[in-house]
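Q: So, here come the structures, one by one.
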Structure P
Amino acid sequence: MEEYNDEIYKELQSGMELGGGKYVIEKKIGEGGFGITYKAIQKGLNRIVCIKEYFLAGRCVRNTFNRTVQLQGINEEMFEKYRQAFVREAKTLATLRHPNIVEVIDVFDENNTSYMVMPFLEGRSLQSIVEKNGPLPVPDAVNFIAQITNAVGYIHERHILHRDIKPDNIMITADCKAILIDFGSARQFEQDKTQVQTAMLTHGYAPTEQYTANSRKGSYTDIYAIGATLYFVLTGHVPLEAAARMTEPMAEPKEVNPGIPDEINRTIMKAMQIKAENRHQTVGEFMDDLLNIKPSELVDETIGGKTVIVEKTKKWMWWAIGVAVLAVAGLSVWLALRPKVKVGEVVVKTEDFTGMGVYPMIWVEGGTFMMGDSVQNGEDEDCPPHSVDLDGFWIGQFEVSRGLWRKIMDNDPSECSQKPDGSSLTQEEVDALPVENVSHDEVEEFIARLNEKTGRKFALPSEAQWEYAARGGNKSKGHKFANGQDTPGGIKYKQDSPSRTISDSKPNELGIYHMSGNVAEWCRDFYADDFYLAKLSKRNPVNSMESPWFVVRGGSFDDDDESLENLTVFHRGYGETEQYDIGIRLIMVK
């Protein structure tokens with residue numbers, strides 16, 4: 001039974017239970033005008049969660065004996081109005097399923113107030129990152145903004161405006177994933193319709209139409225905030241607020257930071273045009289402009305001004321960099337939603353079933369493929385070409401990171417400890433690397449704990465699943481390496497240590513990274529050099545006949561030009577115990 005003393009406190013104390021005993025408070029991690037945020041443990045699944053309590057600053061006190069929230073300086077009707085808005089925010093988020101939107105997993109009433117429960121995200125806000133480190137490099141800024149823009153496009157399709165997009169409401173995880181949070185201001189909308197909505201805004205990021213309750217709003221309202229956010233992360237300065245811009249000009253981002261490319265400067269200024277009709281009208285238009293696919297036309301908004309036609313130069317190099325950055329993000333970026341794509345683009349849609357926003361997975365359609373290859377380098381043929389039928393499955397877009405391993409196992413067995421120049425790694429840099437030096441038994445323990453924590457059925461891929469995914473599934477073009485090529489360009493090999501899971505490498509036809517190179521990967525099959533020579537059923541084959549070795553696939557950072565065969569999609573390797581260059585990738589079936 002919990003014991004209480006007479007100490008006066010505002011927040012819930014460590015060890016207190018919520019949700020009928022389902023959650024245990026660890027500590028307070030944040031506080032704002034409308035609530036207090038806690039780190040807690042969900043006992044049934046033994047996972048860390050974030051709990052937000054509706055608690056009006058300066059208007060609530062807590063009965064320290066029974067923990068109930070009591071009013072002070074506000075009437076019950078007003079308190080209840082805001083509490084219902086808090087619950088409405090939770091219920092709105094609970095209906096959304098997007099890798100770049102914070103997820104709500106529970107909402108309940110207790111202690112005369114309300115609570116919403118979300119996965120605990122380890123990371124920092126975009127605001128704090130810029131404040132600490134200064135303006136971001138252009139590729140990083142475009143990466144984060146593209147992820148957020150995709151999330152905003154998702155909610156706009158569901159007729160929801162966020163209304164408070166800003167750097168402080170964007171979390172960046174250790175895996176470079178951008179998460180849009182705080183939907184307290186979100187409202188339903190109809191494009192271009194005049195609607196009465198409470199005037200809630202953050203100066204510098206809100207357009208003029210948000211300064212009045214009764215005004216025309218649409219997708220362009222959030223687009224202004226996206227542009228203003230990009231302005232801040234590239235300059236370190238909050239843009240001049242929209243109301244002030246009616247009488248004085250705002251410095252263009254390129255004037256503040258001359259290193260900003262002309263295309264990005266143009267896109268920001270277009271998104272932040274004062275008149276709504278002069279901005280991008282959809283997130284699709286914004287992204288086309290940002291990537292220089294379809295450059296915009298700025299409108300001179302001074303009195304008597306006219307349209308300024310911006311030269312539509314074919315700056316393919318910047319566009320290519322932008323596409324590469326988006327692909328590296330490993331998430332459902334806007335390009336994945338475009339009905340038409342350019343030759344060479346890898347269009348992917350990912351899902352994260354961990355609930356932690358750290359492990360995007362790609363669906364691989366089932367099918368029939370020719371597994372194996374003819375004799376290579378004069379070696380004995382242990383996996384000749386043969387037809388295999390597979391059911392569909394999900395597979396990790398990247399290898400399992402050390403950050404995810406540490407979350408589940410509370411340890412890090414990996415050997416890589418410093419950068420190529422010999423300097424030390426930060427914890428964020430460590431967490432972004434693929435886990436390695438893990439035995440097959442340790443991997444099985446990791447998967448068991450992950451499944452218990454998430455309620456899912458993750459597993460190691462079979463050798464056949466691994467090869468099918470590496471080849472590109474039913475989109476395969478028959479390439480030799482898992483980079484969508486017949487040459488090793490872009491593969492992480494000839495290195496002293498692995499690269500981070502999300503890095504500047506080339507994906508295969510399915511949008512999967514590092515299935516050739518970086519770290520080799522355990523499969524769940526036992527290794528036998530005659531398994532595929534036997535006349536067995538080749539539908540979903542798995543070698544479960546015990547042997548001292550397990551199958552290892554994909555080659556690693558330690559391979560060189562003399563061992564390129566190890567990096568091919570068909571080469572079969574094997575291992576007995578943990579090694580400094582062997583990691584893992586997970587699959588999951590529906």
Structure Q
Amino acid sequence: MAKQLDASPGVYRMLGHDSQVLYVGKAKGLKHRVMSYTRANALSHRLTRMVAETHSMEIITTRTEVEALLLESNLIKTLKPRYNILLRDDKSFPYIMITRDHDWPQLAKHRGTRKRKAWWFGPFASASAVNRTVTELTRAFLLRNCTDAMFSTRSRPCLQYQIKRCTAPCTNKVSPEDYQAQVDLALRFLNGESRAVQEEFATYMHDAADKLDFETAALWRNRIRALTQIQAHQDINLPGELNADIIALQQKAGRSCVQVFFMRNGSNFGNRAYFPRHDQDDTASEIMAAFIGQFYDDKPPPPELLVNQEVENADLLAEALGNKAGRKVNISVPARGQRRKMMAMAERNASEALARELTASTTQRKMLDEVQELFDLDERPQRIEVYDNSHIQGRHAVGAMIVAGEDGFLKPHYRKFNMETAKDGIGGDDFAMMREMLNRRFTRAMRDDPERQTGLWPDLVLLDGGKGQLSSAVEVLETLGIENIPLVAISKGPDRNAGREEFHQSGKDSFTLPENTPVMHFLQRLRDEAHRFAIGAHRARRKAAQTSNPLDPVPGIGAKRKKALLTHFGSAKAVARADIPDLMKVNGISRQVADIIYHWFHDKT
């Protein structure tokens with residue numbers, strides 16, 4: 001196969017015997033790169049092991065090496081191959097958004113894909129930083145933060161107007177020209193003209209005071225304070241208008257930490273630490289290159305990336321990021337001045353975060369060793385799944401699965417299950433819910449990974465409950481023909497006293513542990529995390545049910561027709577009871593639409 005390849009650039013995937021992707025790589029010349037894997041003497045131990053496991057390859061040719069690099073980063077992040085350096089990034093970043101697709105722009109926090117036409121500012125390292133900044137921006141610039149749906153239904157100003165945080169464009173309390181001036185000031189401030197905007201506010205305040213209009217002067221004073229608060233929350237500020245991400249890599253004991261500081265217009269938008277998965281043989285240059293490629297796969301890079309390590313194929317990577325961003329991106333290692341001081345701070349943060357991670361990992365492994373001994377497992381568990389459910393008398397029942405391993409809680413692997421068993425039930429059957437949840441989880445596992453090759457099968461399953469829950473779990477696994485998965489149920493002790501929990505295993509006597517035993521606290525923490533996740537999922541489902549409108553899912557009923565129906569009948573229940581002639585009396589409801597509404601509700605009864 002390798003001899004049939006040409007010298008064009010592209011991406012190759014190495015596949016195991018079960019078509020599982022082992023490795024994704026890119027090449028300037030595919031033939032030369034693929035042929036290099038046939039020279040066993042020149043390969044590292046890791047690559048030798050990878051080639052031995054490879055049964056087939058898939059090839060994708062590209063026009064340029066830049067395209068190959070972008071595709072490689074995307075495939076690595078999507079497929080998570082075992083032998084690639086992997087960025088474990090479980091969260092999207094929040095941004096500040098000022099919309100551009102509405103006559104009255106909205107100021108809001110946004111997380112997720114940026115499909116809407118808007119001005120974007122960020123990323124911020126934490127949601128709390130964005131929330132705090134949005135609050136202060138509304139105080140300073142009086143922009144609306146309500147949704148477009150809420151905006152369109154207002155007939156009088158809301159509380160935001162009363163407390164001087166909005167100029168109420170929803171009820172025309174401000175002219176379009178004056179509101180646009182507010183938006184322009186906010187954009188100038190967020191684009192780095194903070195000092196100029198603050199000086200303008202100070203001028204307005206002094207002018208009002210000179211005219212003895214002290215009430216207006218006090219309003220401008222409060223807006224200046226809001227601007228000062230925003231700037232005060234920046235931990236460190238650089239002179240000028242630096243737009244850069246500062247990326248520092250530190251290594252110790254075979255582990256790496258990459259610390260990223262987000263600098264926008266000279267202000268620090270926070271920082272976040274990452275611990276990429278890699279092999280001991282991988283160099284710092286390779287790790288940094290893989291991190292940058294995957295990190296910016298789903299987010300726009302700033303004009304500058306300041307790094308503390310030379311990056312493998314830096315020019316090619318900068319070109320690829322520039323093509324994606326539509327502007328030049330520069331990757332450099334600062335050597336002196338203020339940028340070097342900022343890099344030193346990022347390196348110090350990376351070292352401290354790595355030390356904490358190593359300490360936590362050591363403690364976590366020690367706890368897992370104790371769990372292995374406690375439950376007589378064959379080896380240290382790498383993946384523990386904990387199950388719980390939450391409901392109120394069977395209503396809005398949700399099952400929850402949390403996952404823990406050597407790296408602590410693995411939140412990207414958490415799952416919630418909307419219980420069909422208790423969909424219409426009263427009272428709730430916890431045992432039936434547990435059976436349904438485990439049946440769904442392991443039926444899918446058997447379908448997707450029957451050979452247990454992906455590492456996504458549990459080494460231990462913990463159940464929040466007593467012997468009844470354990471019996472339910474045993475019944476499910478026996479029915480599915482699944483063996484070799486240890487099951488343990490954790491129940492509260494006498495008087496449901498935390499600290500006196502009992503542990504139940506099939507075919508063994510139940511037992512408890514002394515209250516202050518570290519492994520007892522560890523298992524309690526796992527159980528409590530499952531409980532927290534289950535309750536949160538239940539509350540979210542219950543809230544959604546309480547706030548939903550029965551007319552929402554009816555085909556052909558948009559916001560206008562829904563408003564007309566509710567205005568005419570007074571409630572959704574009245575709409576559901578109405579017959580076709582009555583429905584046709586509503587403005588905008590034709591015979592065809594009336595038929596749809598009538599049959600939607602009456603065919604379900």
Structure R
Amino acid sequence: MKKLLLGNEAVARGLFEGGCRVASSYPGTPSTEVTECAATYDDIYSEWAPNEKVAMETALGASIAGARSFCGMKHVGLNVAADPLFTASYTGVNAGMVIVVADDPGMHSSQNEQDSRHYALASKTMMLEPADSAECLAFTKQAYALSERFDTPVILRLTTRIAHSRSLCELGEREDAGVLPYEKNIAKNVMMPAMAKGRHVVVEERVLKQTAWAESEAVDAEINKIEWHDKKIGVISAGACYQYAKEALGDKASYLKLGCVYPLPVELIRSFAAECETVYVLEELDDYIETHCRKHGIRVIGKEAFTLQGEYSQTLIEKVILGTQKPVLTVDVHVPGRPPVLCAGCPHRGLFYALKKIGVTVSGDIGCYTLGAMQPLGMIDTVICMGASVSALHGRNKADPAFSGKSVAVIGDSTFIHSGVTGLINIAYNQSNSVVIILDNSITGMTGHQQNPTTGLTIKGDPTSAVSLEKLAEAVGVHRVRVVDPYDLKECEDAIREELAVDAPSLIISRRPCALLKKVKHNPPLKVNPDKCRSCRMCMRIGCPAISFKDGKATIDFTQCVGCNVCRQLCKFDAIEG
């Protein structure tokens with residue numbers, strides 16, 4: 001049976017057909033749907049882990065125990081999981097282990113454009129890169145076979161376009177991989193220096209075997225493949241860039257499509273290049289394949305003609321290589337700009353307004369609340385990575401105690417569990433006069449409403465234990481803990497001022513569910529009485545998308561308003577009514 005699948009859905013189907021038994025991930029766009037779809041298969045135990053490091057360690061533990069396993073993450077999540085990744089390359093596996101990492105060229109939903117292929121090279125871990133959904137499914141199944149054959153985890157690299165595009169897939173049956181017997185092997189699985197030295201030798205020998213596979217068997221399996229057409233132009237590419245090149249150049253070029261991007265073949269590339277007059281390497285982000293070619297004396301054109309930044313396109317490739325460009329279709333319609341903004345009724349808005357009124361410096365974090373940096377709120381000063389808001393606030397306050405009464409950190413509930421709690425421990429342990437605010441909206445909001453350890457529900461919606469943020473803070477040594485309702489501006493302002501004035505670590509929990517949660521019951525929408533409105537624009541200062549000005553008066557879009565009453569608290573003329 002054939003079915004049209006997203007790349008992420010196809011990977012999940014590959015996990016199912018490949019006999020995966022344990023899946024552990026942390027949600028991160030563009031990788032999130034892989035685990036969400038895997039959770040729909042009852043044969044796969046699936047979970048959201050607190051962070052990517054825990055997810056990878058869980059998957060490795062399951063693999064060593066004899067069950068085929070999986071963990072998934074986006075590119076910046078691989079930074080978090082790098083510690084176990086490098087050692088997993090040494091220990092190897094028992095049953096197959098597949099790691100999915102989704103890179104984000106163009107930064108559609110990310111804070112950087114890092115290229116995860118470097119992790120495969122640095123950790124010496126085999127990496128496959130599919131170019132459509134059919135290959136997502138096939139390569140995932142192939143990854144399990146390769147993992148067990150070469151005794152290594154295998155990374156499957158996606159990009160946003162592959163993860164979120166659709167193509168036809170041939171569905172198959174599930175392979176009954178069973179659970180392999182576990183055998184105690186200290187020399188293989190206990191990475192003390194003496195054992196690790198021996199395992200490093202094994203890793204280097206493994207890479208040589210994998211390179212030989214990439215030269216020959218990978219070609220037979222059409223993972224690495226050559227397509228001969230006009231030999232005046234040769235293109236070496238992988239993933240989405242292969243698709244772009246095919247659409248742009250057609251039969252005007254020959255193609256070497258690399259499905260295995262670590263280890264890369266040498267003689268296969270050399271022989272292909274020797275047949276072509278001019279060879280281009282088309283790859284988004286870094287010059288990874290190009291550097292490999294140049295290292296081995298293979299003449300190619302790469303980043304001197306193309307960019308290190310953002311996504312490629314058919315138009316770009318055609319323009320650079322052929323010097324031509326097809327007419328761009330245009331539509332004579334003016335579409336107004338729609339800048340990113342906190343949703344109408346977002347519980348974070350009131351808290352940010354209170355921070356702005358007080359005039360503090362805000363150490364921010366990764367989540368939908370990062371939009372608090374946008375005007376008219378403009379209340380985030382720094383964003384680094386998940387969890388960094390808490391640690392950076394501590395560093396700021398220790399560097400200059402004058403900041404202590406003027407700075408706070410904001411972090412979401414899921415992000416706090418992911419990597420903020422260790423920063424809070426550091427604040428308590430080293431007695432930092434720091435105020436941390438957890439923006440608890442009862443869900444992992446930015447990636448699409450996934451559960452997390454504070455919500456009391458599993459990935460399948462089953463009840464489970466829920467972390468108490470209040471008790472956790474007390475347990476790590478923060479004794480000033482208070483909860484506020486971000487819809488109550490005065491309560492928020494009073495709490496922040498009081499905690500900033502105290503010479504002790506403190507935690508404020510701004511608690512109200514995300515306005516987009518289906519379970520949330522909203523109040524009736526508000527409306528503006530034009531006779532009372534004095535056009536002072538005070539209500540515009542919170543940046544609510546439901547509020548605008550028409551004919552010189554404030555107006556509220558009843559289709560967006562959730563009746564949160566935040567704007568009502570700002571109007572001095574009682575023009576906003578229920």
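Throughout, read-outs are computed from the coordinates displayed, never taken from laboratory work. Here the structure is a predicted model, which is why all the values come from computation and not from measurement.
Q: Out of P, Q, R, choose the structure whose coordinates give Cα extents along the principal axes in Å equal to 78, 65, 50 when calculated.
A: Answer by label: R.
Q: Using the calculated result 41, 22, 18 for Cα extents along the principal axes in Å, for residues 174-221 alone, pick out the matching structure from P, Q, R.
A: P
Q: Let me ask something else about it. Given that helix-only ellipticity at 222 nm (-39500 (n - 2.57) for each DSSP H run of 4 or more, over all residues; to 500), derived from a single structure, equals -7000, which label among P, Q, R identifies that structure?
A: It traces back to P.
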